[in-house]
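Enquirer: The next part holds the structures, each set out as structure tokens.
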Structure P
Amino acid sequence: MNRTLAIKDLFGSFFRLGLTAFGGPAMIAHIRELSTERNQWLDKNDFKNGVALCQSIPGATAIQTAAYVGLRVRGISGALTAYIGFGLPAFIFMLLLSVLYARFNNLPKFISLFNGLQVIVVAIIINATYLFGKDIVNNYKNILIALLAAISLWFGLSPFMVIIGAGIIGMLFLKVAASTSTTFTSETKETPQNTMQIIGLLVSFLICLTGLYLLSSILFNLAVVMLKIDLFAFGGGFASLPLMLHEVVNNRGWLDSKTFMDGIALGQITPGPIIITATFVGYMVSGILGALVATIAIFTPSFFMVITVAPFFDRLKNSIYFKKAIEGIFASFVGLLLYVCIKFTIAVPWDIVRILLCLAALTALLRKVNILYIVPIGAAISIFVL
């Protein structure tokens with residue numbers, strides 16, 4: 001642990017990185033460069049262990065990795081500092097875009113813009129399903145789990161129950177290879193000081209949640225929904241989309257499918273993980289306070305899991321039942337994303353222009369063209385031709 005590193009310097013480093021945090025999991029390479037090469041806070045093996053941890057627990061991998069680096073450098077306070085610093089730019093950008101969207105979305109040019117962005121979102125989700133599934137759905141058992149997950153969601157079963165069921169099926173029927181990964185260093189072991197800080201943060205959060213319950217039912221429900229989504233979002237930010245779609249559109253009716261797709265599109269042109277769409281949802285439901293509550297809630301479970309699981313991850317990752325459950329859960333998310341693809345595709349009023357725009361965007365994504373080029377170009381085309 002580096003006690004000489006000032007908290008404000010740690011915050012500044014991750015805030016600057018967060019300003020350019022486009023590309024989701026691709027940002028892990030930039031966090032590695034910041035922490036292992038430029039500043040040498042961690043060695044490469046330690047960083048690799050941290051990434052393995054963050055990939056094994058629910059939530060957005062990149063921002064969790066930032067928290068892990070902060071944890072290793074300055075303990076619990078460092079984890080919180082890095083987490084907030086990395087995620088704050090995404091929140092600020094998304095909040096500004098949400099305000100603009102709420103004010104101007106009925107203007108003709110805005111309608112044309114988001115009509116085009118809808119089909120680009122379809123292309124993005126199709127590409128995410130392919131990337132998520134190509135290495136996971138590689139045998140008939142995983143394919144079966146994915147298909148059962150998609151069918152179950154289509155017939156109204158809660159995705160949270162689907163995920164739990166997939167984990168149980170994985171433990172019972174899947175086979176996984178033995179682990180060959182390295183172990184965590186002694187510096188990640190739990191200490192009494194860390195334990196007290198974790199308990200203090202948890203109690204503070206529960207007090208705030210109780211305050212929401214007493215003051216505003218809509219804000220409390222918003223927080224509970226986002227907490228639940230993040231708790232089950234194994235596999236990174238895109239894994240949260242089926243859960244968010246179910247809760248926000250199908251179950252609660254806070255947004256319609258089109259508006260939710262618009263929020264996803266905005267999430268693609270802001271830095272940070274795609275689950276920053278929660279900020280958009282919160283704003284549309286209950287203004288600025290709703291955006292703040294939804295954002296804090298969607299990131300809180302991930303943060304607590306990083307700081308609490310790290311000391312015990314060696315035992316967890318070497319458990320055969322844990323690995324089998326995770327593989328089953330990951331396979332189910334391929335099916336859940338497939339369901340989202342179908343749901344969003346049905347929501348688009350297709351014509352020849354939209355079909356060509358979607359195919360062009362999907363081709364560009366498959367060819368690894370940066371999404372920062374795809375979305376603005378698609379938006380410009382939409383304004384003039386839709």
Structure Q
Amino acid sequence: MDRRGFVTSGMAAGLAGIAGSGASLGALLDRAPGFAPGKTMANGDIRLSSNENPLGVSPAAREAIIEAIVESNRYGGRRGEVLQALAQYLGVETENLTLGFGSTEILQICTQAFQGPNTPLIAAAPTFEDVMDYQDTMPFEVQTVPLLADYQHDVQQMRELSMKRPSVVYFCNPNNPTGTITSSADIDAWISEAPETTTFLMDEAYLEYVTDDRYWDTLKWIDQKPNVVVIRTFSKIFGMAGLRLGFAVSHPTTAARLQEHSIQNSPNVLAGAAAVASLQDEGIVARSIAVNEEAKNIVHTTLDELGLDYLPTNTNFIMHRINGDLPTYRERMAAEGLLVGRNFPPMLDHNRLSFGLPNEMDRWASTIKDFRSKGWV
């Protein structure tokens with residue numbers, strides 16, 4: 001079989017006609033010949049500890065990657081094509097875009113561009129840690145503000161802290177690790193009145209999974225507010241976590257400033273090819289959302305049956321309560337071949353569970369029910 005035939009068989013065959021089929025999406029995926037999606041590793045363990053898309057890259061991206069391998073000896077990574085396709089997809093100009101090695105590098109670029117000894121970073125606790133870890137190599141102060149009782153960012157307290165001096169404010173919305181959203185109206189009210197000395201880093205890695213109507217994205221600000229940087233990634237909805245491609249959307253003057261700190265040859269040729277193909281695949285977002293909803297329903301049903309509380313999630317993971325010691329719970333899950341989330345202080349009575357395919361979540365459900373029968377959760 002040639003390389004094109006290898007790619008177009010398998011997942012494409014399994015997913016074609018999903019909308020008209022009576023079978024569940026999970027069942028169709030399980031039967032897809034020649035395609036092995038999901039979070040099950042070679043040794044049989046299921047990795048439910050990382051917020052990855054279990055579908056993997058789209059069929060179009062798989063084909064594009066294979067076709068692009070012959071270009072791996074060349075510089076460039078199809079940068080121009082990626083910028084054009086991404087600008088068209090978002091409805092912005094290429095001058096608004098900055099590319100990076102995943103959204104984590106974009107956050108590092110923003111830190112290099114805006115942080116300093118007299119410019120603190122203001123962030124929630126808990127939230128995505130990487131942007132705060134950059135203080136280890138760059139001198140800036142981190143001021144953390146606990147989430148409110150409903151797990152929204154404490155916008156008022158963060159706002160008060162920012163009034164004291166120029167600041168960088170980090171919003172992960174939806175938030176990782178809680179999966180919760182902060183009202184976009186509250187954030188917009190602050191952005192509309194904030195001075196340009198307050199820089200907003202708006203991390204929207206999970207926005208495609210949001211179902212809460214109190215949330216909307218912040219792209220509308222980039223034309224009028226040079227102090228707003230919208231940060232997104234191909235890792236989640238497009239299933240490209242291992243290929244590493246993220247991007248920032250900002251005012252052209254801000255994008256030019258970020259570009260001074262970025263690698264000019266980003267992305268690599270395979271990530272670039274996959275990105276363009278993914279942006280042109282009209283079905284990948286819908287497929288990813290559909291399988292995520294099916295997995296989430298299994299988890300909700302199981303936790304409800306066991307009487308274990310959980311936070312409302314607008315992501316591809318959930319934070320749920322456990323009874324007992326968290327490290328012991330993780331060890332017991334690992335012994336059953338299920339790798340679940342690490343500690344996220346101060347929420348040490350909760351576990352973060354990343355969603356896999358429905359059949360993988362069925363295995364988790366069966367295991368945690370068995371734990372209940374043994375009095376462990």
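Just so it is clear, none of the values below were taken in a lab; they were calculated from the coordinates. Nothing here was measured: the structure is a model prediction, and the numbers come from that model. Cβ atoms are built from the backbone, for glycine too; each structure is taken alone.
Enquirer: Rank structures P, Q by FRET efficiency 1/(1 + (r/R0)^6) of positions 146 and 210 (r between Cβ atoms, R0 = 30 Å, to 0.05) and report only the one at the top, that is, the highest. Walk me through the numbers before you get to the answer.
Expert: Details: P: 0.15; Q: 0.85.
Of structures P, Q, the maximum of FRET efficiency 1/(1 + (r/R0)^6) of positions 146 and 210 (r between Cβ atoms, R0 = 30 Å, to 0.05) occurs in Q.
Enquirer: Also, quick follow-up: Quick check: 21, 14, 6 is what I get for semi-axes √(5λ) of the Cα gyration tensor in Å, for residues 130-169 alone, calculated from one of P, Q. Which structure matches? Could you put the intermediate results ahead of the total?
Expert: Working: P: 18, 11, 9; Q: 21, 14, 6.
The value was obtained from structure Q.
Enquirer: Still on this model: Please state which of the structures P, Q yields 24 when relative contact order in percent (Cα under 8 Å, 6 or more apart) is computed from it. List each step's numbers first, then the result.
Expert: On the way: P: 32; Q: 24.
The structure behind it is Q.
Enquirer: If you rank structures P, Q by distance in nm of label points 7 Å out along Cα→Cβ at positions 42 and 162, which sits at the top with the largest value?
Expert: On the way: P: 3.2; Q: 4.7.
Between P, Q, the highest calculated value is found for Q.
Enquirer: Could you tell me which structure in P, Q was used to calculate helix-only ellipticity at 222 nm (-39500 (n - 2.57) for each DSSP H run of 4 or more, over all residues; to 500) as -25000?
Expert: Values: P: -25000; Q: -11000.
The read-out was computed on structure P.
Enquirer: Still on this structure, I have one more. Rank structures P, Q by Cα Rg over 2.2 N^0.38 Å, for residues 106-153 alone and report only the one at the top, that is, the highest.
Expert: On the way: P: 1.69; Q: 1.19.
The structure with the largest value is P.
Enquirer: With mean count of other Cβ atoms within 10 Å over residues 218-225 coming out at 17.8, pick the structure among P, Q it was computed from.
Expert: On the way: P: 20.5; Q: 17.8.
The value was obtained from structure Q.
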